[in-house]
Structure I
Amino acid sequence: MNWKGKPLENYEAIINLISSTKTKSGLKIKAKLDKKQYKKGVKVSKEDFNKIQLEFHKKFPQWNYTIAPFE
């Protein structure tokens, strides 16, 4: 709700709005702009893709999941 009616005119405004987000239970959000350049079109092998350990949460699993690091 803290974004309601506020224009997202630049990255600074977006980062500030994300960073000011908090829940009733006390969760606070930290955000920063990642300016790193990433290569486009990088292909991931099926073998590597299948190694990704996803744990989908019960509530809204399409949005809430945990990615475990490779072992």
Structure II
Amino acid sequence: MSKKKDTFTRQIGEALEGCGQSRYVVSKATGLTQSTLSRLVSGKGWIGKEGMDTLAEYLGLSVTVKQKGR
């Protein structure tokens, strides 16, 4: 896993753990499966941009994408 990907999944995992909602509640609200959320928390999973945006919105986070070299 790349360093950037590792940092992102760790941050998302921490936000999921700290949001005060069960993975079941987050799953129902976002449409992401509980197993996907579990893999994110453990650092062993990844989601695409659409899932990332949905989850970030639910958690009250913003995702910034930077191009390489900038």
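Here, each number is a calculation from the coordinates, and none is a lab measurement. Just so it is clear, the structure is predicted and the values come from calculations on it, not from any experiment. Cβ atoms are built from the backbone, for glycine too; each structure is taken alone.
Remarks
- Of the structures I, II, the one that -5500 was derived from, the read-out being helix-only ellipticity at 222 nm (-39500 (n - 2.57) for each DSSP H run of 4 or more, over all residues; to 500): I
- Mean count of other Cβ atoms within 10 Å over residues 10-17 from the coordinates reads 15.4; which among I, II: II
- In this comparison of I, II, the computed figure 17 for relative contact order in percent (Cα under 8 Å, 6 or more apart) is attributed to I.
- Value 39, 21, 19, calculated as Cα extents along the principal axes in Å, assigned to which of I, II: II
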